[in-house]
Structure P
Amino acid sequence: MAKEKKSGKQLQIDKANASIVLIVSVAAVLTAFSLVAVKSLLSQQAFQGRVISQQKETLKIAEDDIEALKKLSASYDAFDNSSSNIIGGLASGTGLQDGPNSKIVLDALPSQYDFPALISSMENLLTSRGFKVKTLSGIDDIALAGSETQTKPVPVEIPFQLGVVGSFTSIQDLVGVLERSVRPISINNIKLSGSDNSLELTINAKTYYQPGKNLNVTTKVIK
């Protein structure tokens with residue numbers, strides 16, 4: 001009888017031990033799962049915090065840009081709707097120095113390379129002042145024709161040569177004509193030959209164009 005009671009107690013102890021092992025195992029699994037879940041939630045919370053922070057920063061930039069756009073638009077309207085342009089011409093006129101300020105600025109420093117257009121405009125400028133154009137040439141650099149926009153554009157030189165024939169008085173006026181040109185012109189050297197009644201003036205000069213500005217809008221991946 002004593003032996004049977006001992007076996008019964010042993011069975012109870014074994015059953016209790018098994019229950020404890022099961023409980024401890026389940027508790028360990030739940031604890032591990034909880035730790036992983038908490039870590040995941042904390043990581044998600046931190047990520048959402050970074051996203052919200054970036055959204056607020058982006059929204060502030062967008063609001064500032066909208067305000068700047070309104071001011072820029074108002075300034076542009078005042079600049080372009082002036083009755084006279086920045087070089088003394090009429091905004092509504094059709095002369096060489098006429099036209100709205102927006103057109104004057106674009107003509108002064110084009111955003112694209114166009115050598116034929118340069119030669120044509122120079123010829124019109126000279127013939128309108130009564131000069132007899134003898135030479136008007138340069139190198140049409142085709143490689144520049146496909147220039148793309150840049151984030152930090154800078155002026156690019158376009159060299160050219162012109163030769164005119166005229167009287168001494170008209171030749172004197174040529175430099176003034178170039179100074180009044182809408183496009184900026186830098187004279188490298190001047191060669192003068194002939195007599196007072198028929199002088200030939202050759203000028204090596206350069207003008208410029210500037211590629212358009214690329215705003216370089218980018219996206220940012222938040223990690």
Structure Q
Amino acid sequence: MSKLGIKLLLSGMSNCGKTNSLKTLDPAESFVVSVDGKLFPFAVPHSNFGGFTSINAFINGEDIGGEHTDGIIDKINKFKEKTGSYPRNVVIDTVSRVFQIIADNAGRAFKGFDVHSNISKEIAEFNRFIEQDLVGNGMNVISTTHVTLNTETSVYEDASSGAYKKSGGAISVHDNVSFFFIKNKKYHVTHKAAGLPCRSLLSDEELPATQLADDYSLNDHIALLENKHGEALTFVL
């Protein structure tokens with residue numbers, strides 16, 4: 001069976017250390033798609049996307065007035081040209097921002113039911129790209145997403161909106177989710193805890209349930225998940 005990439009989601013409220021954890025990635029093997037509205041600050045290959053007109057343009061780029069604007073695939077191909085291989089890790093920072101842009105674009109271009117229909121179509125196309133084009137070709141996808149605390153239920157929820165949020169958002173479709181938070185003026189990350197937006201297939205011996213963010217290596221976490229994923233694939237019939 002061909003190698004599949006792993007999917008890991010880094011969740012948390014704003015300014016809790018999600019993006020900061022990306023600085024531990026190996027720059028020779030990683031590419032960051034930054035859609036967070038601010039310039040990506042670390043020495044890891046990256047591209048800053050301020051927005052996009054459609055998911056197809058975001059993925060494949062688009063031609064306007066004889067000029068081509070690169071999409072994610074264009075950037076990944078340039079990474080290969082420069083390094084000699086495709087990135088082992090592709091980061092989407094943040095998927096909640098991607099889905100917000102999708103919703104904003106649909107709100108401007110459509111009315112009524114067509115707004116929701118187009119949002120669902122664009123999200124489905126983006127998820128297909130991640131699952132088939134990236135993970136399906138052996139690349140690991142690490143996504144970040146903002147969460148908000150529902151004060152009525154005391155439950156952390158994906159910061160996306162509409163039907164996608166009601167379905168659980170990005171948190172619901174990842175087997176491995178780590179949650180970043182601040183406690184006692186220190187940054188922490190938890191990988192396994194009831195009631196928090198996190199889950200892990202790794203044991204506590206392989207990865208602490210909770211640790212200081214300064215002690216957390218995203219690169220090491222990915223390697224552990226790759227090993228676990230590889231073991232599971234050998235048993236697929």
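Bear in mind these aren't lab numbers, they're just calculated from the coordinates by the rules spelled out. All values reported here derive from a predicted model rather than from experimental measurement. Cβ atoms are built from the backbone, for glycine too; each structure is taken alone.
Could you tell me which structure in P, Q was used to calculate Kirkwood radius over Cα pairs in Å, for residues 44-171 alone as 16.0?
Computed on structure Q.
Matching task: 27 is the computed value of relative contact order in percent (Cα under 8 Å, 6 or more apart). Pick the structure from P, Q.
So the calculation was done on Q.
Tell me which of P, Q gives 2.1 when you compute distance in nm of label points 7 Å out along Cα→Cβ at positions 20 and 140.
Q
Consider the structures P, Q: one of them gives -0.44, -0.82 for log10 I(q)/I(0) by the Debye sum over Cα atoms at q = 0.12, 0.17 Å⁻¹, for residues 100-211 alone as calculated from the coordinates. Say which.
Answer for the origin of the read-out: P.
Taking helix-only ellipticity at 222 nm (-39500 (n - 2.57) for each DSSP H run of 4 or more, over all residues; to 500) from the coordinates of each of P, Q, which one would give -18000?
The correct label is P.
Given a value of 27, 23, 18 for semi-axes √(5λ) of the Cα gyration tensor in Å, point me to the structure among P, Q it was derived from.
It was calculated from structure Q.
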